[in-house]
Structure I
Amino acid sequence: MSPARVPEPAVWFPTIRAGSGTDVFTERLCAGLRARGIRAEITWLPLRAEYAPWTVPVPKPPHWANVVHVNSWLHPRFIPKNLPIVVTVHHAAHDPAFIPYKTTPQKLYHRFWIRLIEARTIRHATVVTAVSRHVAAQVKKIFGRADMAVVYNGIDVEHTFTPGPEREPHKPFRLLYVGNWVKRKGVDLLGPILETLGSDFELLYTADRAGAHTLYRLPPNCRCIGRLDPPGLAQAYRNADALLFPSRSEGLPLTAIEAMACGLPVIASTIPALVEVVEPGVSGSLCPIDQTDAFVKAIQRLRSELHVWREMRLTARERSRDRFSLQIHIESYLKTYHQTLSTG
């Protein structure tokens with residue numbers, strides 16, 4: 001008797017609109033699946049579904065869906081019981097190394113609300129994926145689930161995030177920061193770094209989803225370029241000379257991957273997720289957390305040793321294309337969905 005044929009996946013994404021990288025993850029994956037002829041659809045839930053789920057009506061799964069793909073922070077109220085579930089863990093929010101950079105309300109919220117939600121969601125998932133080996137290790141340690149697949153985030157390296165023409169670095173040397181203005185991202189270090197670097201360097205930086213960008217004092221060689229759509233963001237990467245990313249905790253940062261795809265060396269912190277992205281001395285530099293002097297020296301080296309800057313631009317592009325392309329990402333999730341359907 002021949003084995004039963006596994007159907008083609010048809011994927012439903014009930015997703016909270018958080019205004020963060022998780023939104024981008026879902027949008028890109030859904031669009032990529034559709035481009036492959038896979039039926040996929042997002043149902044957006046308001047942000048209050050995260051902290052007050054009982055105030056939001058539970059959406060019904062589409063009749064055609066045979067796989068549900070959710071973020072590990074989605075309350076079980078919104079997860080159907082009769083369909084196989086893929087859960088993606090985007091961040092090691094309970095990593096002890098992250099705790100010093102949380103406010104007291106964040107500590108309480110993560111410990112007594114999000115952790116309970118994640119424990120239930122991960123325990124009942126058919127398949128769990130993590131965006132990095134670091135996140136997978138934290139899930140195993142905290143929630144006891146070891147049968148996970150690591151699927152790196154993917155970006156469009158063929159059409160959107162591409163390098164510009166060969167050129168010399170700007171004068172002043174142009175750094176770029178992209179991200180939310182929270183202490184976890186190291187934004188309090190930007191001012192001291194740029195003040196030490198002086199007028200031969202400048203920093204362009206984006207506003208976060210709330211429009212904030214003035215929480216910390218910045219010197220005159222720093223300038224806000226606002227919120228950017230993907231084409232505008234890609235152009236900002238191409239117009240910069242290096243990405244400055246002093247984050248203290250990440251799941252897997254799309255910002256660093258996008259910048260590398262556009263030919264930018266990345267100057268970042270030595271944290272586990274960034275070790276998986278940036279090859280020190282090859283596609284960028286990794287500096288000890290909070291060590292502004294180390295960041296300053298790494299940036300000054302790029303400006304003074306142009307052969308290093310040129311080589312890093314090339315290898316950053318190659319590494320992003322070879323490891324973090326959207327095509328690889330989608331192929332990995334298609335395999336995951338087929339696995340889910342065969343075991344669910």
Structure II
Amino acid sequence: MVKVKLTALAGAAGALATLVALPAPAHAHIPLPVACSETALRTAINRANTLPGPDTLFLALGCTYTLTTADNPGNGLPMVTSDINIIGNGSTIRRQSAADFRIIKVSGPGGRLTLNNLTIRDGRSASGGEGGGGIAAETGTTLTLNSVEVSRNFAGATGPGGGIVSSGALTLRNSTVSYNISTNNGGGIYTFGTTNISNSTITGNTAKDDGGGMDTRGSLTLTGSRITENAARFGGAGIYAYQLTGTITDTLIRGNSAAENDGGGLYNRDSTLTLERATILANRTLSSGARGGGVGNTSSATLNIRNSSVTNNFSNTASGGIFNDGGTVNLTTTPVTDNYPTNCSPSPVPGCTG
């Protein structure tokens with residue numbers, strides 16, 4: 001009996017020694033509360049960048065974090081180089097300064113930033129920079145916005161993306177991109193990576209060149225969203241799609257205005273794009289030579305439109321609905337009606353008359 005007890009004790013001691021020898025976790029991922037100040041927010045991001053991610057920052061409820069100086073050249077906040085999740089709690093991060101700088105940049109490769117329930121506003125990227133008045137995300141990064149408003153940001157000369165510029169993986173969910181301005185392309189958003197947008201609104205944005213609402217290249221999945229009341233000097237006031245493979249589903253494209261080029265609602269250039277259950281309504285091109293108030297489609301582009309409608313769009317030069325400049329347009333259960341001055345031209349669009 002004694003031997004058995006000693007053996008049991010020896011086994012327990014060995015197990016205890018094994019437990020003691022186990023290494024402690026490298027990082028417990030403790031949420032980091034952020035007091036309502038510019039300094040506290042910068043300190044929290046810097047700290048999160050040094051820790052193995054993901055790290056979660058909890059902003060103060062309803063706080064306005066006002067950035068009065070740049071943290072580093074061109075950026076109001078430290079660049080994100082790790083995996084950071086910011087819970088906004090209805091807060092706002094804004095620039096209020098005579099100096100030009102965007103709000104935040106995600107640095108690649110490897111930076112990952114998720115924003116939740118907050119507003120990014122009044123950023124201003126410097127002339128001659130890479131753009132992204134509110135947010136910039138480099139190649140090899142991931143940027144995700146959940147219930148975020150990106151509003152009233154500005155991209156200076158040669159820099160696209162008044163609100164957001166991304167060459168990485170961009171995801172928007174339940175978000176709004178509004179009243180941003182670019183002196184280049186992409187008044188609201190400029191992307192040339194992978195873009196996924198769902199249940200979001202892109203409205204009231206302006207581009208000096210193409211893509212008032214968004215200029216997107218690479219790949220696009222857009223669903224359940226609203227692209228409305230955007231303006232561009234040239235084409236694609238709502239959406240400018242260039243060398244893109246994408247789908248647009250259950251989405252409203254309405255009231256967008258292109259001044260000097262084709263495609264008030266959508267300009268499909270050198271892309272393959274499929275629309276399903278989309279409404280292209282009351283868009284317009286304004287100058288005497290601009291065509292395709294609803295849609296412009298170039299010679300090397302393919303556009304498939306299914307179970308959708310293209311109605312009440314306007315241009316000064318035919319056609320007002322779909323201007324197909326030698327490309328391919330396939331209509332399936334899609335009326336193209338009541339567009340001015342004509343519905344479709346000059347290349348044939350099977351299923352479209354007048």
Structure III
Amino acid sequence: MRVSAPRPVVPGPGLPPGLELGRSNNNLDAVRHDGRLWLATRTAPTHYASAAARLLVLVSDDEGETWVLDRTVAMGRDVREPRLVPWQGRLLLYWFSAGTSGTRFQPDRIWVSERAVADQGDGAPWTDPVAVSPPDCVVWRVRPAGGRLLMTLYRGAGALFTAHPVPLTVELWASDDGIAWGPADPAQPVVHHGGAEAEPIELPDGRLLAVVRKEGPEGGWGSDLAVADASAIARWRLRHDPRKFDSPLLFLSAGVPYLVARRQVAFGGRYDLGLRWLPDGLRTKVNLLAYVLTPKRTAVHRIDPDALTATWLGDLPSAGDTSFAAEVPTADGHGHLVFNYSSPVRHRWWPWVVGQLRPTHIYAVELSDL
């Protein structure tokens with residue numbers, strides 16, 4: 001695997017003059033649509049929830065050398081997990097709203113806004129946001145599969161680290177138009193118990209591959225790799241991995257699936273410290289504490305969808321608070337343009353929590369020879 005030198009994007013020399021940014025530039029997504037490169041990112045005063053958080057949608061006609069601001073989302077509360085989805089000639093933007101307290105995770109609803117089709121001109125407005133979920137829902141990914149859109153979302157995360165946690169659940173929803181959503185399989189809306197961020201992708205043979213982050217206590221600590229047949233995409237076969245693949249991204253290269261996710265540098269990469277004598281609730285908190293106090297990287301893995309294994313290939317330039325990647329094939333089709341956020345990459349041994357308290361930037365690299 002070859003990785004180019006990192007190019008700063010947000011902040012970076014190609015941004016519009018005078019664009020106001022916060023110290024924390026993190027959650028992001030990128031796609032090609034209408035022959036142009038699109039990037040959506042959260043910018044806020046802090047990594048944690050803030051009423052001042054905004055989502056910026058940027059567009060580039062020159063492969064990311066320069067950018068134009070196309071849309072800003074501000075709701076007077078935290079906004080996170082932007083997802084850009086080209087569908088039926090339109091560009092859809094999904095995100096979820098959260099609270100305003102920096103010490104609590106308070107998921108609200110999932111929203112969608114649509115940009116008009118290209119033949120209506122570059123000045124066409126985005127539609128007003130429409131809520132597509134009830135409260136306590138976090139969107140993770142929206143992807144095409146089997147001729148429709150699939151969405152993974154999770155519930156229960158707001159109570160995970162409280163005195164009264166509730167079991168986390170991952171649901172798989174489907175839509176034909178990207179606006180009206182419902183369970184992909186009404187008989188089995190929940191596809192995973194105990195997980196949160198669930199990253200799916202359709203394989204060339206029609207199967208659905210997924211990677212699910214788990215922080216306990218139900219379902220264990222680490223991750224699950226999953227696969228489902230095209231005829232039963234809500235019935236996932238699981239394999240546990242002791243590593244926790246935070247903010248997972250799956251993409252295909254020559255039909256082979258690859259994973260980009262945050263990597264634990266300490267403890268051999270394991271998230272669960274194996275403290276079996278502790279009550280599950282306390283064990284969850286101790287695992288998290290050890291995780292936030294140790295360094296992280298954004299890493300690339302090759303996935304075997306039959307054995308459900310992840311093989312580490314190497315790290316991207318990254319440090320401190322990092323990951324939440326997006327991938328777009330390069331214009332020549334010979335590589336992959338990958339965006340991720342990170343603390344300044346020279347601070348390689350900053351613990352994760354130190355990075356969360358300091359500025360974070362968005363970088364782009366090119367991957368080749370996978």
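Couple of notes before you dig in:
- If Rg and Dmax of the Cα atoms in Å is computed and equals 20.6, 75, the structure in I, II, III: I
- Computed 14 for relative contact order in percent (Cα under 8 Å, 6 or more apart) - originating structure among I, II, III: III
We did not get these values from a lab; they are worked out from the coordinates using the rules stated. Computed from a predicted model, the values in this text were never measured in an experiment.
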